1. Kindly point out which one of P, Q the value 0.5 was derived from, the read-out being distance in nm of label points 7 Å out along Cα→Cβ at positions 10 and 42.
2. Quick one: helix-only ellipticity at 222 nm (-39500 (n - 2.57) for each DSSP H run of 4 or more, over all residues; to 500) came out at -18000 when computed from one of P, Q, so which one is it?
3. Given a value of -0.29, -0.90 for log10 I(q)/I(0) by the Debye sum over Cα atoms at q = 0.12, 0.23 Å⁻¹, point me to the structure among P, Q it was derived from.
4. With relative contact order in percent (Cα under 8 Å, 6 or more apart) derived from the coordinates and found to be 27, which of P, Q does the value describe?
Structure P
Amino acid sequence: MFKVGDWVFDIDKKRTVKIIDVFELWGYVSYSIYDPIEKVTYTVSDKRLVSTE
């Protein structure tokens, strides 16, 4: 599981984004993400993100 402040890769948008919040409910994890290129925030499931390391 990633934490707030981590930079991760969004496999759908094919770019690096920053995690700004983490939501965990009923065994599911989703993240609020900041995209510095488009300057927008959005929410994604953990399955759309991979580590940049």
Structure Q
Amino acid sequence: MSFRERLTRALHAAGLRIAGEPGGRAANALTNLLGLGRIERCTNPTCTDCAPTA
């Protein structure tokens, strides 16, 4: 995982932890503005990249 991706994920996680979903959206706006990208939440429960593993 690249430094940029780690930073983006860390900022998104912090936004979610601090303010919930609005914080995640704010973090996405900030990282997008900085050119780091966005974290999108997948809504497919069987997605092999996103689905929780038991």
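None of the figures in this text is laboratory data; all of them are computed from the coordinates on show. Here the structure is a predicted model, which means the values were calculated and not measured. Cβ atoms are built from the backbone, for glycine too; each structure is taken alone.
1. On the way: P: 0.5; Q: 2.5.
Only one of P, Q returns 0.5 for distance in nm of label points 7 Å out along Cα→Cβ at positions 10 and 42, namely P.
2. On the way: P: 0; Q: -18000.
That value comes from structure Q.
3. Numbers: P: -0.21, -0.79; Q: -0.29, -0.90.
Going through each structure in turn, the value belongs to Q.
4. Numbers: P: 33; Q: 27.
Considering all the candidates, the number was obtained from Q.
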